[in-house]
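Just below sit the structures, each encoded as C-alpha cells.
Every number in this text was worked out from the coordinates using simple rules, so none of it is lab data. The model shown is predicted, which means the values in this text are computed figures rather than measured ones.
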Structure I
Amino acid sequence: MSVFQLALDLGNESEFSVKKFLLSLIFLVSTASAADKPNLLFIFLDDFGWKDTSYMGSDFYETPNLDKLASEGMIFTNAYSAAANCAPARACLMTGQYTPRHKIFNVGTGPRGKAAHRKLLHIPGTDTLKPDTPTWAKSLQSAGYRTASMGKWHVSKDPLEFGFDVNVGGTHSGGPPKGYYPPHPKVPGLPDVSEDEYLTNTISSEADKFIRKNEDRPWALYLTHFAVHTPLIANKNLLAKYEGKTAGELHNHVAMATMIQSVDDGVGKLIATLKETGQTENTAVVFFSDNGGYGPATDMAPLKGYKGTYYEGGIRVPFFVKWPGRVQAGTTKDTPVIGVDMFPTFCEMLGAELPADHELDGRSLVPLFTGADETSFVDRPIYWHFPAYLQSYGGKKVSGEQRDYLFRSRPCGIVRQGKWKLHQYFEDGDLELYDLDADISESKNLAESDPEKTKELLGLMTEWRRKVNAPVPTEKNPKYDSKVEAKDQARISAK
C-alpha cells in the first residue's frame, strides 16, 4: 500500500492503523533516501592499459571479476584520461579541470630528459593541489557520504585535506611504499602485516573493512591501487601459474599478469562483500585508469603509444560503470569521454551539489548512462595540454610508438572532436591530423591532405587555450645542442 492510500484511510482507522501508517511512512521515506544516495565504489588503477583486461582483449592477463562487472554495466570504448601520466591525470580527475587550471602538468616540476635534447624551456607548473581546491570528494562529503581514499594519492601530502574521511596509504609518492612487500615505511592507515602479504591484497582487505563498517550509511570509496605501477614485483602466490601459462601474442609479461590478477581477486572479494551485506543493488561501481599502459611490459595494439605519449595508447583507457537500476547491463558506448567528466558525474549520481565558484571543464555522463542524451556529447571537443617534456623509456624499442627516440612526449596540445584528432607540437609547430574511425593506429597524418579540418581544429584548440589561459612554452633553451640531439637519435635508432 502506498503512503497516499494510507493517508486517505487514516481518518477512519484505529490507533493501530495510525501507528501502522506512521511506520510505513518512515520506512518509505528512509527507503527513498537510501535510493537517492547510492554508494560508490570507484576502482582507479595506475598505468593500466586499454587492453589490459580480458574483456578489452588481453590474451594473457586474467580479469574474470572485472569482466563480469563490465558485462553487468556499460563499457566505454573511447574513454580517456585527461593526461598521459600519473600526477596531472589525477589532478584533472579530482578537480574536474584540465591541466592549465590546476597547473599540474607533469610528475614533478623539474625538466625531464637531457638538456641538450630540449629545444624549449618547459613550463614547470606545480606538483600539488592547493588545499582549498574543490574536489568531488569534498562535495560527496558535504552531502553526507563517508569517504575513503585507499592506495595511491600523488597530488599532495594527504588526501584528508581534499574531502576524504579515511586515508589508507596515500601520500605524495607516485609509487608503492618501498615496493609491494613489507616492510613498508610508515604511511597513513597502512596496517602492519605479515612479511609475505602483497600490498594490493592489503589495500583490498582495508577496503573490505570500510564497506562492512559503513553498510548502514552512504559511502564513497576511491580504491586507487598502486598496481600496476613500477616496480613490477610479482605476487609470489601467482607466479608459478603465469610462468607455466602459454604467452599470448599481445601480452606475455608474467609479473604484470600477477599484479593484474591481484587487483581482480580483490575486486571479487569486494563484490562478494557487497552481496553478503545486501549492498549490491545500491552500489554503483566505476572502473577507470589514470593513463595508458606501461610500455616495457604491456601493449595497447592496435593503439599507437603507451604511458607518456599523447597518441591513443597513452591516453585511451578502459572505463565501465555498473549502476543497478540506472545503467542497462550489457551495453557499450563509443562516445568520447574524459577524466574531467568524473567530478560532475559523481555529484549527479550521488546527489551532491556542485561547488558554486569552481569552473568545471567536464560534463556529467549520467545522461549517457541512462540513455537520456545520445547525441550532444558526440561532437564535444576534448583537450589535452602538455607544455613539458617526458623522456623515453630506457632500452625500449620505440620506433612507431612515439614521435622520436628521445622523448615519449615533447611540449604539445591535442584536441579530439568526433572522429578527428589533431596534435600540435610547440617546438617546431608540427601538426598531425588523424581520422580515428578509419585509422585508430594514428598511422596516416592527414594534416596536409585535409587543410580545412586541420585549420578548424587548430582554431578550436587555440581558442580553448586562450579561454583557460594555457601557457605555451616559447623561450629557447640555451643548453640545447642540435648536434648532440641528432647523434643520440641516430645511436638509439641503430639499436
Structure II
Amino acid sequence: MEYEAVIGLETHVQLKTKSKMWCGCANQYGSEPNTNVCPVCLGMPGVLPVPNDEALRLTVLTGYLLNCEIPRFAKFDRKSYFYPDAPKNYQLTQYDKPSTANGFVDFEFTGAGSVNGFGRVRITRAHLEEDVGKNSHLNRHSGVDFNRAGVPLMEIVSEPDITSSDMAYEYLNALKDILMHGGVSDCDMEKGMVRCDVNISVRPVGSKELGAKIEIKNMNSFSGVRRALDYEIPRQIAAVKRGEKLIQSTRRWDDEAGITEEMRTKEHAHDYRYFPDPDLMPLAPTDAWLAEVKSRVVELPLARKQRFMREYQLPAPDAESFVNDVPLGNYFEAIAKQSKNPKAVANWVINNLRAKLSESSSRCESALTEETDINQSGLTSAATGITLADLKFKPEALLELVGLVEAKTISSAAAQQVFSEMFDTGKAPAVIVREKGLAQVSDTGAIEKFCDEAIAANPTPVADYKAGKVAALNSLKGQVMKLSKGKANPALVGEILERKLKN
C-alpha cells in the first residue's frame, strides 16, 4: 500500500510594533536580559493589560493580505501554559473567536499538487497572541530572559493542504514575502521573528481520513522545516508499514543529527483550560476602522511580478528584481509607462542604476568604517549612500538615453559613458554626447574609408575570411572601430566589410 503525507503549518510571526502587546515596554531585540520588562509583562498580581492598537491593526491587515474574512467579533482567552518562560503561567491568545479566518496564499510551485505552475494553501486563521520569554541553558544553570515576553505574536494556521517538503518551503517563503511587503513584520529569522510548528500525518493514497497528527515544534528556519519533513515523512510511513500505531505527539528536530525525537504526547485543547480573559473587552471593529486598515493593503509580491511581466513584457528575473526592491520597481514603472521599450528601460535600471547605487552605498560604508577606526573621539560623518531620491538626473533623462541608443545616435559602449556622466553630474544625455563627441558615425562614405584602410592593413584576416572563416570578420570590425575611435556604427561596419570582401 502506498502512503501520502498531509502537512499543516503553524507560523508564529512577531509583529512590527514599537512596544509590547499589553504594556509600554519596548519591543526591541538585543537589549540586555530582563531590561525591557514591567509588572504587566512579568505577570505581577493585580496588573491590567492594555491592548496594543497597532498590533490589532497589523493582524487585520494580515487578514486582508491573506484573503481572509474579518469577523465583526473577536476576543482574547487565557491559555494555561505552565512553563518557565511564561511569566503569567498563562498566555493571552485568541481561541474560538480570532480576528481573521478562512483565507489562502497563492505561490509559484511546480511540484505535486500544483496547478499551472502555482500552489495554493488555505489559511484557517491568523490570530493574535503574545510571545513568551527565552530560556538559556548553560553548563550548570538555566536562565530566563523576559524581554521577549509579551511581544505581539501572530499565529498563522494553515489547512493541511501541503503534500511535500518542497511545497512547505515555497509556501513559507511566499508567506514571509507577503508579510514583509505589507509592513507586518521584518521576519528576521536570526532574531527569532519567525518560528514554525509543523503538523504531519500520513495516510493511504486516496484516503480522506487523516492519520495521527505528529507535531515538530519550534522550527526556526525554512530550510530546517524542509529537512525535518524529509526525515519525518519516511519515518512515519515506515512505522505504519511495520504495523505500528502512531499516536498524537510532539517531537523536536535535531538539525545536527538530522533526526526528530519525541518530547511528549500531544496536549488537547481541554488541557489548556481556555476561558475568556476577564480583563479584556471583545473586539468589535467599526466600518471606519476596517477601512483605515484596508487602506494599508499593498500589492502582493506574486501579483506584482505577474503584472510587471504582463504589462511591460519583462522576463521573470527582471520582474523578480522589481518585486524584491519595491522603490526601484516604482522608479522603473514611472519611466516605463512613458516608454515604447520597457525592457530597455529595465536593463538600464537593473544593470546600471542599481549597480551605481550599490557601489555608492558600499563606498560610504567603507569610508565610515575607516573613519571610525581612525577617529578616536568616536565621531563619524553622517554620510550615506546615494538613494533614488538623491539622483542628480531626472527620470526623463533615462528615456532620452534609451532613445539615443535606439536611434543609433550613439553606440552601446558610448551609452555606458553617457550614463556614468549622467549619474555623476546630472547633465542631459544629449548635452554629454555633444560635449564629449560621442555621436556615432553613420556616414557611409566615412565608414567605407575606414573599412578600406582596415582591409589594406590586415591581409591575414582578409584571407581567412575569404577562405571561409567567418569569425575573421570580427577582427576586421575591431580594426575599423579602432580607426574610428569607437564612433563608427557597428551594424554599418559589418555590412560594408562583408560587401567589400565578397566583391
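Supply the structure label, taken from I, II, corresponding to helix-only ellipticity at 222 nm (-39500 (n - 2.57) for each DSSP H run of 4 or more, over all residues; to 500) with the calculated value -9500. Before the final figure, lay out the partial values.
On the way: I: -9500; II: -12500.
The read-out comes from structure I.
Structures I, II were compared on relative contact order in percent (Cα under 8 Å, 6 or more apart), and the highest value belongs to I.
Starting from the value 19.9: which structure in I, II was Kirkwood radius over Cα pairs in Å, for residues 231-446 alone calculated from? Mind showing how you got there, number by number?
On the way: I: 19.9; II: 23.8.
Derived from I, not from the others.
Starting from the value 23.8: which structure in I, II was Kirkwood radius over Cα pairs in Å calculated from? Checking each candidate, the match is I.
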